[in-house]
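> Each in C-alpha cells, the structures are laid out below.
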Structure I
C-alpha cells in the first residue's frame with residue numbers, strides 16, 4: 001500500500017510531524033465514472049460517501065452495490081431505488097464529473113478517489129484530467145485504473161512503499177525546479193515541458209520517493225506493480 005504525504009511547506013519534517021499528518025482527518029469520497037469498468041474495487045467501507053456519476057450507476061446495479069449518491073443528467077441510466085440520494089444536474093456548461101466535485105466540495109470532502117475515469121472515449125479521459133487540474137488547489141483527486149494511479153501534486157509529495165514501481169512525471173504544460181529523490185533517473189532542479197521533454201517510465205529504487213517542484217503543474221503516474 002502506498003501512502004501519499006503532501007509536503008507543502010517543507011521537505012524536512014520529523015517523525016512526530018509525519019504521524020500528525022497521517023492522523024489528520026480528511027473526508028474521503030469514492031466516485032465511479034462511466035469509463036472502463038474496473039477489474040477490482042477498493043474497500044468501499046473506508047469512504048464516507050460512494051458516488052455514481054450518471055451511467056456508472058448501471059455498473060453498481062449489475063454488481064449489487066448500492067451507492068450513497070447518484071448525480072448527472074441521467075441520459076444513460078436505469079431506474080434508481082428511492083433509498084439512494086439523487087441529484088439531477090442538467091447544466092450543460094459543466095461535465096457530470098465537474099458537477100459531482102462541486103457537490104462534494106460543498107459538503108466538506110477534500111480527498112476524492114476516482115474509478116472509471118479512463119478508457120472508452122478518450123475525449124472524456126482528457127476532459128477528466130483537465131477537470132482535476134482545475135480543482136488541484138481545492139481537492140486531492142486520485143484516479144485509479146487497472147494498471148496504476150495518477151494525480152496532480154501541489155509543490156511536493158512523499159510516496160512510501162513504492163520500491164520497484166514505475167513512476168512517470170507529466171507536466172501540464174510546464175513544471176519548473178523539479179527535484180526527486182529515490183528514482184533511478186533523478187531530477188535535480190530541472191524543467192519538464194509537454195511536447196518537448198516529459199518524465200515517463202522512471203522507476204523507484206527506494207521504498208520512499210520524494211518529488212517536489214517550484215512552479216507549474218505536475219501529474220504523477222504510479223504503477224500498481
Structure II
C-alpha cells in the first residue's frame with residue numbers, strides 16, 4: 001500500500017460507542033509520534049446525559065467538524081468507523097482544505113440523501129426500529145447484544161457491554177442534511193474485517209475499490225480497534 005500521511009488523526013467511533021473504543025489504537029499511534037484525537041459524539045458514552053430527540057447525524061457532523069476547526073487542525077487523516085462513515089461526505093465538504101485523506105474502517109460509504117437505516121441490512125434496520133419502539137420510548141435505540149461482535153473473550157464482551165450507550169434513532173432514520181461532497185474523488189483507504197460471515201461491508205469495500213482506494217483486510221471482526229489494534233495501527237501508520 002502507499003505510504004500514509006503523518007499528520008494528526010481524528011478517530012470517529014460508530015453507533016452506541018464513544019471515544020473510549022480508540023484508546024489502545026491512539027496510545028500505540030502516539031508512541032509512534034502521531035497526534036490523535038478521539039471525540040465522543042453527542043449523546044453517547046460520557047456525553048449520554050445530552051441524548052435527546054433532537055440528536056441527529058447533523059449534530060454528529062458538527063461535533064467532529066467543530067473539534068477540528070477549534071483546534072485548527074490541518075493535514076488531518078479522518079478515520080471513520082461503521083456509522084461514522086455516514087458523516088464523511090458532509091465532513092469533507094466542510095473541512096476539505098484541512099483533510100488529506102479519509103480512512104474507512106468497516107464503515108458505510110453513503111450517497112447523498114441516504115440515512116443509516118438504508119445503509120445497514122434490512123433485517124438490522126427493522127430490528128433497530130422495533131427495539132426503539134419497544135424499549136427506547138420510540139426515539140432511542142438500546143445497545144445491541146455484544147454477541148454480534150464476536151469478541152474473543154467473555155471478559156472483553158462484558159467490558160464492551162458496560163460501555164455501550166443508547167443511540168438516537170433520529171441519527172439513523174434521517175439523512176445528513178448539511179452540504180455534502182463526493183468522497184469518491186478524494187484520497188481514501190478502506191479496512192475490511194476478513195473473518196466476518198456474512199460480511200455486510202463487502203459492498204462498501206467494492207465502492208472503495210471502484211474509487212481507486214487501496215483496500216486492506218485483517219481479522220478481528222467489526223470492532224478491530226479493540227480486538228486487533230495492531231492491524232488498525234498498521235493500516236494508519
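> So if we calculate FRET efficiency 1/(1 + (r/R0)^6) of positions 97 and 137 (r between Cβ atoms, R0 = 25 Å, to 0.05) for every structure here (I, II), which label has the highest result?
I
> For distance in nm of label points 7 Å out along Cα→Cβ at positions 33 and 209, which of I, II scores largest?
Top value of distance in nm of label points 7 Å out along Cα→Cβ at positions 33 and 209 goes to structure II.
> Further question: Taking 20 as the value of relative contact order in percent (Cα under 8 Å, 6 or more apart) derived from one of the structures shown (I, II), identify that structure.
It must be structure I, since only it matches.
> Continuing with the same structure: If mean count of other Cβ atoms within 10 Å over residues 105-112 comes out at 22.9 when worked out from the coordinates, which of I, II was used?
This value belongs to structure II.
> Quick one: P(r) over Cα pairs in 5 Å bins from 0, in percent came out at 1, 6, 14, 18, 19, 16, 12, 8, 5, 2, 0, 0 when computed from one of I, II, so which one is it?
This figure was derived from I.
> Out of I, II, which one gives -9500 for helix-only ellipticity at 222 nm (-39500 (n - 2.57) for each DSSP H run of 4 or more, over all residues; to 500) as computed from the coordinates?
II
> Comparing structures I, II by mean count of other Cβ atoms within 10 Å over residues 41-48, which one has the largest value?
II
> Computing mean count of other Cβ atoms within 10 Å over residues 145-152 gives 14.6 for which of I, II?
Attributed to the structure labelled II.
> Something else about it: If mean count of other Cβ atoms within 10 Å over residues 89-96 computes to 13.6, which of I, II did it come from?
Of the structures listed, the value fits I.
A short reminder: the numbers here are calculations on the coordinates, not readings from a lab. All values derive from a computational prediction rather than experimental measurement. Cβ atoms are built from the backbone, for glycine too; each structure is taken alone.
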